[in-house]
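As structure tokens, here come the structures.
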Structure 1
Amino acid sequence: MPILERLITPSQGSTVFEVTQRCNNDCLYCYNVWKGKQPYPRGEMNTAEAKGVISKIRQECPTRYIAFSGGEPLMRRDIVDLVSHASTLGLIPTLITNGTLLDDTKVKGLIKAGTRLFELTLLAPEKSLHNQLCRNYCFDAVLDALVRIKENKGRVAVVFVATRLNIPYLEETLKLCLAIGVNSLMLNRLNPGGEALQHMDELFPSLDEVQRALEIADRFAREYVFNISCGIAMQPCLIDTGKFRHIGFGYCSAGTNRSYYTIDSIGNLRICNHTPTILGSFLRKPYARLTSRKVIGSFVKAIPEFCNSCPMRFTCQGGCKAAAQVCYGSIYHKEPFLNKNFKHSRNSTPSRHCL
């Protein structure tokens with residue numbers, strides 16, 4: 001299947017609602033924008049205000065998918081009520097959570113409220129490494145939550161954030177997911193931002209490590225008919241993604257019908273959850289005006305100069321522009337994975353998979 005068609009985001013796009021900035025973990029790899037170098041507005045809407053945002057999403061956004069995120073969304077006592085409100089309006093809810101607060105009552109309540117998919121982070125097949133990366137004693141709670149979701153016939157996707165510390169344990173983590181009955185896994189290489197900026201040397205995986213992880217994942221997906229996708233861009237000039245035919249790959253969807261515009265905990269709209277740039281207040285301005293080409297055009301068009309000669313430049317776009325922004329101060333800079341590995345790029349002689 002051509003790379004351009006192997007996109008993992010829903011064809012109708014989605015809206016991410018960061019309902020809180022609070023979290024009970026303190027993950028080393030966290031990309032939340034309010035943990036970054038520059039100050040970011042803080043605060044949290046009450047239940048009525050949050051429901052108002054959800055209603056406005058249904059009225060104005062050209063999507064039926066809504067992902068409740070944070071921080072940790074379960075830090076809000078009203079999260080079941082918010083999910084239920086979205087579902088009642090005809091939106092399709094996903095819950096992005098660290099899983100530590102998903103007791104049996106919450107799992108049943110969220111499924112009954114209409115949660116179609118739970119996305120939980122599992123970083124290792126054993127507790128010491130998972131807990132080290134989360135800086136919390138939470139591994140057992142995450143496993144319990146995964147089991148509870150499956151026992152209650154819910155759908156669950158595991159997110160594996162691939163860092164230098166845990167990437168050697170990907171295969172064992174995949175086996176654990178299979179044993180539990182997890183529906184799919186997102187293999188996301190570390191995408192620096194927020195807290196992760198302080199731990200780059202410790203966490204950033206090498207190109208060879210990512211290559212080996214993809215080989216393992218592709219073999220596992222083939223042998224066990226297990227759904228694996230990569231939500232963070234893998235530049236085809238660095239990695240011949242055509243070799244991994246059992247893995248889904250995605251690229252920056254900003255400004256397309258696959259976009260995942262993000263609304264923060266006080267109602268500001270951003271082009272995605274990785275960029276700290278605020279387009280404006282979703283509470284005060286129409287969605288169509290905030291997302292007009294005039295407003296988002298510079299972000300959508302930004303491509304590193306290094307990529308100008310590549311035939312895949314309009315698809316790959318150099319990777320994650322938001323990561324380039326938070327790491328180097330410019331959406332036109334080579335993003336961290338490309339910046340660290342561009343000497344290994346096939347940019348000048350792209351393979352047949354890049355055409």
Structure 2
Amino acid sequence: MYQPSNPFVSQYGPQYIGIIFCTSNTTAPGRELEKLADMESIETALAVKAALERSGYRADLVDLGKARIGEVRKFDWIFNLAESVCGYPLADYEVAGVLEALKLHFTGAGSIALQACLNKPTAKSELRKRGILTPAFEVFNPGDSIITRLDFPLIVKPVHEDGGVGIFDDSVVENNCELTRAVERVQTVFSQAALVEEFIDGREITASILGNSETALSLPPSECIYPDPDVKKILTFAANWLPTDKAYQTIVSQCPCDLDAGVEAAVKEIAMKVYKIMNCRDYGRVDFRLRDNVPYVLEVNPNPCINPSDSGFVRAGLAVGLTFDQLIKKILECSIEASSFIENYVLVEESA
């Protein structure tokens with residue numbers, strides 16, 4: 001049985017759960033639309049709170065934009081939904097770092113994993129060292145000469161964003177002029193380096209993982225389908241967040257998706273390897289593109305979106321019979337089990 005070190009946690013597990021998330025009070029010029037992500041964060045936090053309460057837990061919300069992070073000490077456990085939002089002073093890995101410094105238990109990945117995955121070039125380099133296929137890439141910092149050694153078409157995105165932030169309909173470029181424009185936009189609007197990647201024009205697949213170590217479960221892969229020929233086959237910020245956008249209205253997510261058995265097995269195997277290489281914890285998602293049925297890893301997403309209305313992770317859970325309430329409870333249980341293992345391991349090491 002789990003024997004907690006936190007004196008507020010009973011022998012039966014945590015009873016009082018804090019659900020933390022971030023909303024921003026300001027946005028940088030050119031990034032005003034990103035406030036749309038705040039509404040999704042609030043909706044998700046409310047849904048998680050309701051799910052935990054239906055499972056018998058006491059749960060409260062903490063918007064870190066309105067309360068000091070140190071106030072979360074009162075909780076037995078933290079359900080961490082904190083994400084970097086333009087205008088909020090702490091990145092998601094910095095929030096996790098503060099929780100670690102306070103010696104608080106929380107769901108999802110730790111600060112090191114979050115920081116590594118948020119830095120796309122770092123994550124891609126780490127995967128390539130381990131033999132994982134990912135599109136060829138270059139990084140252009142402000143002031144660099146924008147001359148590529150890669151073959152067009154290419155896709156340009158910020159190195160430190162997710163959720164489609166910084167990706168537009170014209171982010172796929174076909175020549176040097178378009179490349180320069182797209183790179184300079186990223187550097188100017190998002191105040192960071194631009195990641196330039198080989199564009200894989202193939203099926204877009206995501207694979208979700210639930211759990212840790214040997215008991216981690218590969219959920220059925222999902223496919224992002226673009227039925228409208230007038231919609232570019234990329235998930236832009238507008239396609240993710242803007243209801244009036246044509247891509248938002250027409251893109252379909254299918255889970256389980258129709259994959260050849262061998263390709264599905266490969267996607268699941270690679271996703272699990274990537275999840276472990278990047279030290280993801282409790283739950284995560286790996287995004288792929290297929291070229292000639294060969295999976296290329298695009299991104300690694302620790303703590304992916306779990307909004308019940310339209311998130312790939314929740315759809316993958318439903319595909320194996322897990323309701324939203326069951327999925328949220330399982331994420332919490334995975335976090336508890338992982339912390340129990342770590343604490344017991346430390347105790348064994350100390351007594352050896």
Structure 3
Amino acid sequence: MVHKTAAEYRDLLKRMLMAAGADDANAQCVAAHLVASELAGVETHGVRPMKDYIRCIERGELKPTASPEILQETDHSALISGCWGWGHVAAEFGVNVAIAKAQAVGIAIVSLVQLHHIGRVGHYGELAAAQSMVAITAGAGYCMDHRRAVPYGGREKLLDTNPFSVAFPNPKEPDRRPVLLDYATTFRAQGALQLMAQRDQPAPPGFVIDKEGQPSTNAGELARDGAMLPFGAHKGYALMMAVEYLGRMISGSDDYVDKGDGGDDMFRHQGVTMIVFRADLFRSQDSYNDAAWKMAQSARAVAPAPGFDRVRMPGDPEAETRARRSAETIPIADDLWSMLEEQGVKVGVRLET
């Protein structure tokens with residue numbers, strides 16, 4: 001296990017990204033996002049995809065110096081192209097556009113097309129909540145070329161992980177942590193399954209089925225024509241489908257596919273939709289802040305059930321991990337550090353433990 005401070009980790013990743021072809025601004029944005037995920041304890045969306053990013057740059061599927069562009073907009077909406085560049089850069093640009101519009105008119109909707117992997121979707125909700133905004137983020141379209149999840153009651157793959165996030169500001173928290181929902185609509189993110197298979201760990205029940213549709217705890221089932229399951233049975237499947245409509249149908253991402261211009265099979269049809277609105281639309285900001293704080297404290301005051309130490313609010317685990325790792329260091333698993341070392345050799349950056 002290797003340990004790095006957040007600043008050391010950001011500097012290392014920025015150097016690697018620039019060596020791979022990113023410009024300074026894009027490298028800084030992506031490195032900050034990846035380390036923010038590691039600080040929150042979301043290992044699946046931290047440095048784990050670095051190998052994929054570098055491979056996509058080499059293939060011309062990810063344009064590392066591209067900047068997002070607004071294709072069309074109104075006072076309360078915008079359609080943005082990532083120009084086949086970093087998804088993190090385009091999505092951060094998109095949420096900032098939505099925030100600015102919502103500050104002016106109350107509520108805004110932004111959709112993004114032609115962009116690569118956006119990382120941890122909750123990150124964009126956190127940015128909005130820090131400015132007293134509520135934010136809903138939905139990403140979809142991955143199933144057009146990569147179907148990895150079955151619908152409830154089915155045995156044939158139709159959809160994908162379809163991440164979804166909702167963030168509510170809660171500024172009376174001592175660290176201003178938002179109330180945050182952030183998860184794949186499959187049982188867990190595909191990256192978690194990949195890490196389990198890589199580490200010879202079993203998958204928990206309810207995560208995957210084999211190619212015959214039978215429940216399995218083999219984390220390698222996807223490579224054997226198995227599939228992931230929606231979380232929460234029919235309810236998770238319904239939310240997964242809603243995210244597909246929000247992300248892909250609403251954005252019209254299928255209309256912006258150009259196989260000769262950029263994008264890999266996973267992200268070519270990706271559409272990301274963000275809905276952002278002011279928390280004080282219908283009541284004063286102080287009134288909202290008081291109510292949000294009281295609700296959170298009421299939940300935490302509930303007596304814990306057997307096997308639990310306490311009740312947490314959505315977003316508490318990430319905030320607690322972030323506080324601890326910010327004060328100390330970020331642990332990097334040996335297999336992920338080895339991957340970084342290999343990619344460092346490829347781009348000409350020497351890593352030091």
Point to revise | For distance in nm of label points 7 Å out along Cα→Cβ at positions 288 and 312 computed as 3.7, the structure of 1, 2, 3 it came from | key: 1
Check your understanding: The value 1.00 for FRET efficiency 1/(1 + (r/R0)^6) of positions 176 and 224 (r between Cβ atoms, R0 = 35 Å, to 0.05) was derived from one model only; which of 1, 2, 3 is it?
Key -> 1
Point to revise | mean count of other Cβ atoms within 10 Å over residues 128-135 from the coordinates reads 14.5; which among 1, 2, 3 | key: 2
**Study point:** Which of 1, 2, 3 yields 14.9 [mean count of other Cβ atoms within 10 Å over residues 152-159, calculated]
**Key:** 3
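Taken together, the values in this text are just the output of simple stated rules run on the coordinates, not laboratory data. These figures come from a predicted structure and were not determined experimentally. Cβ atoms are built from the backbone, for glycine too; each structure is taken alone.
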